[in-house]
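Student: For reference, the structures are reproduced in the following blocks.
Derivation of every value follows stated rules applied to the coordinates shown; laboratory data play no part. Here the structure is a predicted model, which is why all the values come from computation and not from measurement. Cβ atoms are built from the backbone, for glycine too; each structure is taken alone.
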Structure 1
Amino acid sequence: MDQYDLVVGLPQTNHLGLADHLLLAYAGHLQWTSIARAIGTPHSALRTLSGGEVYATFYFIEERFPDDMPISSFKLDETLRFGVFLRAFKNIAVEGKIVFDRVARVAPLLDACGGQWPGDTAVAPHPSIRFGNIFITPQAGNSALRVAPPANADFSALPFLPNEENPYHLTKPAQDTGDLGLLEAAEWEPIFDAFETGHPIDVDRDTNGARLVYFANYVAFMDAAERQAMAAHAPGHFSAAQVMGRTLVRRRVAYYGNAPIDDVIRTRVSLFAHRSDAGRIGVRYAIRRETDDRLICRSEAIKLLPRGGASCG
């Protein structure tokens with residue numbers, strides 16, 4: 001287990017406080033840093049047997065925030081501590097579990113865990129992130145990324161990830177069903193379906209040093225499409241304050257590919273009302289690339305609305 005501290009600054013925030021895609025970018029960097037430390041090789045040096053570049057791309061994300069501590073509750077100049085726990089399935093996939101919070105709250109948990117994941121029950125009072133990484137090579141371009149285990153790295157220092165606990169088993173069926181398990185039908189009622197918007201990839205802003213569309217930016221694309229969908233259906237459902245003030249408590253994302261950096265991605269949004277809590281909304285997203293209509297990712301999120309004003313219903 002590795003520990004890192006962050007003083008929340010403007011680069012990690014938006015108008016509400018800690019921003020989702022910026023948090024994921026930072027936490028993803030911590031995960032990559034811990035993987036490189038564990039295998040003794042920086043990511044930029046990973047290669048296939050034939051010498052091709054290898055990157056640890058994300059294929060699964062799960063974020064959990066307690067209801068009394070949504071993402072927007074973290075503000076400028078607060079110091080957060082992150083504990084990163086890794087497991088690996090051979091040299092193919094890596095799972096990272098990250099728990100974080102204000103230092104005074106999370107330090108006792110991290111200090112007492114002995115380097116082992118404290119368990120989901122112990123972690124539940126704190127925000128947490130679960131990442132799934134798989135190693136790929138972009139030699140065939142962003143449209144045809146291939147699984148490529150690195151040949152020059154030793155994963156033996158990482159605890160073993162049992163196959164049955166691999167988050168791949170959540171992402172694979174969702175590719176066809178669209179269901180990532182957060183929005184149980186008994187609890188959620190559809191408000192509207194199939195709002196769709198397009199986003200041309202900005203090569204200077206949306207990409208990373210691996211010449212791929214950065215994984216965290218897809219969350220920003222989804223949030224923008226969600227905001228547009230809510231605003232388009234605001235009468236009778238949402239006040240302007242609720243559109244602007246919604247805040248994350250749960251999210252899952254499954255990635256199935258990436259987009260060429262000169263492509264357009266199209267985001268489809270469906271919105272759900274909680275049957276017993278008017279202050280809670282559910283969102284389902286699907287992103288496809290315009291060139292060939294291939295599915296890039298699916299996501300589900302649960303967000304809290306600011307109290308007061310019109311509510312969904």
Structure 2
Amino acid sequence: MRIGLNGSATLLQADLDAVVTDVEQAAQAGFTSYWLAQTSAVDALTALAVAGAKGVTGDMELGTAVVPTFPQHPLSMAARAWTAQAATGKLVLGIGLSHEPTVRERLGMVWEKPVRHMREYLEILNGLFQAGAADQDGEVWSAHAEMGLKTPPPKVMVAALGPQMLQLAGRLADGTILWMVGPKTIGGHIAPTIRQAAADAGRGEPSVVCSLPICVTDTPGPVRDLAAAVFSNYGELPSYRAMLDREGADGPADVCIIGDQAHVSGVLDDLAAAGTTDFAALEFPTNDDERAATRALLLSR
């Protein structure tokens with residue numbers, strides 16, 4: 001299991017220079033990947049492209065985890081991703097539906113036929129990235145365009161949790177990117193479902209990227225309480241709630257990886273055994289000692 005970083009918290013500073021510095025430090029430390037979610041005013045794809053253009057990314061894979069699909073047409077998404085790929089050479093375009101309350105309340109858009117939405121979106125992206133053209137009249141998305149692409153395309157992954165989305169990701173994408181999903185659920189549901197779908201479609205082994213908050217600490221109680229407060233909203237969203245129920249978790253804090261070195265190492269071992277190919281650590285320390293201990297453990301894996 002490869003170890004990378006989820007640097008999405010850096011985006012909350014709305015400071016592009018801070019994001020680029022964080023990417024550079026992750027590369028220098030030796031992490032295998034760096035991931036950003038589209039969570040703030042700083043655009044995740046653009047930030048990764050800037051870091052790549054500055055030459056600070058080393059050999060790290062760079063990915064979005066994830067960019068929502070509802071706000072932009074797949075042609076626009078493809079153009080942005082291709083630009084970031086040209087700047088970095090190692091992009092993973094991670095996309096996701098977001099959630100019904102966000103789409104309805106924040107975007108003022110209609111949430112309907114989410115699986116068809118993602119299927120048609122992926123079909124257009126795949127046409128553009130694999131053949132340089134898309135010619136599709138869909139129920140949700142249509143596109144008639146060509147792209148004169150001169151470099152290898154980015155990988156495409158999907159935030160998939162339910163059976164239909166996992167099957168779709170296995171058939172049409174390079175893997176799935178997970179958030180707030182524990183090892184029991186990955187081993188019993190996520191990994192076998194997406195792998196079977198990929199095998200049935202004649203595709204290679206899909207990536208399973210798991211991202212979770214993580215903290216090495218000798219006082220886990222207060223850190224877990226803080227995690228319960230910070231991440232409480234994920235326990236209220238139906239898609240995450242379903243995964244927490246599969247895991248037997250009361251709330252998001254129960255799948256956060258918080259504890260002493262032995263406990264944290266054990267959970268990482270469980271994730272690897274469950275079929276996780278990449279772990280994207282969202283470091284969640286509450287002091288400098290925890291920060292140093294968490295980083296040291298991650299780099300020792």
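Student: State the single structure among 1, 2 that was used to calculate Kirkwood radius over Cα pairs in Å, for residues 34-217 alone, giving 16.9.
Tutor: Details: 1: 19.0; 2: 16.9.
Value 16.9 for Kirkwood radius over Cα pairs in Å, for residues 34-217 alone corresponds to 2 out of 1, 2.
Student: Thinking only about mean count of other Cβ atoms within 10 Å over residues 42-49, which of 1, 2 has the largest value? Provide the component values of the computation, followed by the final result.
Tutor: Values: 1: 15.2; 2: 22.0.
Largest value of mean count of other Cβ atoms within 10 Å over residues 42-49: 2.
Student: Same structure again: Given a value of -6500 for helix-only ellipticity at 222 nm (-39500 (n - 2.57) for each DSSP H run of 4 or more, over all residues; to 500), calculated from one of 1, 2, which structure does it belong to? All intermediate terms of the calculation are to be shown ahead of the outcome.
Tutor: Values: 1: -6500; 2: -12500.
Computing helix-only ellipticity at 222 nm (-39500 (n - 2.57) for each DSSP H run of 4 or more, over all residues; to 500) on every structure in 1, 2 gives -6500 only for 1.
Student: When Cα extents along the principal axes in Å, for residues 202-265 alone is calculated, the result is 48, 28, 18; to which of the structures 1, 2 does this value belong? Walk me through the numbers before you get to the answer.
Tutor: Details: 1: 43, 24, 18; 2: 48, 28, 18.
Working through the options, I get structure 2.
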